[in-house]
Every structure is written in structure tokens, then in C-alpha cells.
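The following blocks contain the structures, represented as C-alpha cells.
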Structure 1
Amino acid sequence: MREASPNERKQEHDYPQVTFTNFVLSLSTTVLFHFGDFPEHEGGKTEKNLPAAKQTIDILDMINEKTKGNLDENEGKLIQGVLYELKMRYVKEKV
């Protein structure tokens, strides 16, 4: 296996550390994208994709269920709070 070049090592450090919190926040941002909060690209139009938003919310819900008893207090509060907010927003978007 070859050693990473200095440029490759620098790029590895440009990304946030992989943590449960960052993972949950990344998935929640994906839901917001599917709600149409962000354009597809700079200057692009926004589009809603409610089935994709629902699927990602369901994935977060599954992660919440599968990790019960394995999260610290802050992680548990985070995922439960994120799920509540996203589910309420989904109901509003669906109307």
C-alpha cells in the first residue's frame, strides 16, 4: 500500500472528524436539501423531493432505535431533537 502524499494528507484533514453528532447533522442537512432549502448548485433552483426527505427521516429514526442504550446523553438528545424537528417540518411540507 502506498503512502499518502502531503497533498492527500492535507485533504484528509479538511473534512470534519467523523462523529455520531456530525453523522446525524449530515443526514439532517440532507433532509433540508430535499425540503428545497438549498439549491442543487450555486445559482441553481431549489426542488422539493418529499419522498427522499421521508426516507432520510426514516433512516434517522432507524438509527435512533438501533442505538438506544448506546448513546451518551448529548447524542440521545440530539437525535431525538433532530427527529422531532424534521418530522414536524415534513408534516408542514406535505400539506
Structure 2
Amino acid sequence: MENFEGSNNWLIGSWYCQEWETSYSFSKNDDEWIMTDEDLGFNKNIIIESEDENQIIFASVKNGTRYIIEKVSNKEMKFQQVAKKGMLGMTNIVTFTKKK
């Protein structure tokens, strides 16, 4: 996947996943992103590893966990968390819808 110089501003805001019964929010300041678990109240600093028109792959600054986000529309996305290299584990792909 090549770097894509498009707008990823659609991701900014608060998102809800019915399957997980949780909300995440995404914000950015220049090239730095913050993913916040709104229910547990913790933040993760993440950076874009790669992106194209419909997919962004983030990596955690702290532990290398990857977050694969596929844009379905400006109000819906698919989300999957994948453990860093050398570790086993990934979540099922779940759907988040934009709250605001």
C-alpha cells in the first residue's frame, strides 16, 4: 500500500460500536493522532503507517499494535486491532458508526 495524500478528516470525531458496546474518538494535531476509549477513558498515541483512499493503518507509538480502519462511508467504518509483530492476537472486524 502506498502513501495516500488524501484527507482523512472524516475519521475525526466520536464513533460507536454496537457489537463491543463501546465508543472511540479520534483526533489529530498535525501528523499525530490520538485514539481515545471514551468508556474506559484512556488515550493511545497512534501514527499512520500507511493509507489509501479507503483504508488507514495506524500503529501504536507505545507498543506497535496496529489498527486497521476501512472507510465504508463518512459515517461508517470497519475496525480491526492486530497485535504487534511477534505477538499473537487480533480482533474480529467490527463496525463503528459516527456519533458526532
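Observations
- Of the structures 1, 2, the one that 1.8 was derived from, the read-out being distance in nm of label points 7 Å out along Cα→Cβ at positions 56 and 72: 2
- Structure from which -21500 was derived, helix-only ellipticity at 222 nm (-39500 (n - 2.57) for each DSSP H run of 4 or more, over all residues; to 500), options 1, 2: 1
- When Kirkwood radius over Cα pairs in Å is computed for each of 1, 2, the largest belongs to: 1
- Computed over structures 1, 2, distance in nm of label points 7 Å out along Cα→Cβ at positions 16 and 64 reaches its largest value in 2.
Any read-out appearing in this document is the output of simple, stated calculations on the displayed coordinates, not a laboratory observation. Bear in mind the structure is a predicted one, so any value in this text is a computation, not a measurement. Cβ atoms are built from the backbone, for glycine too; each structure is taken alone.
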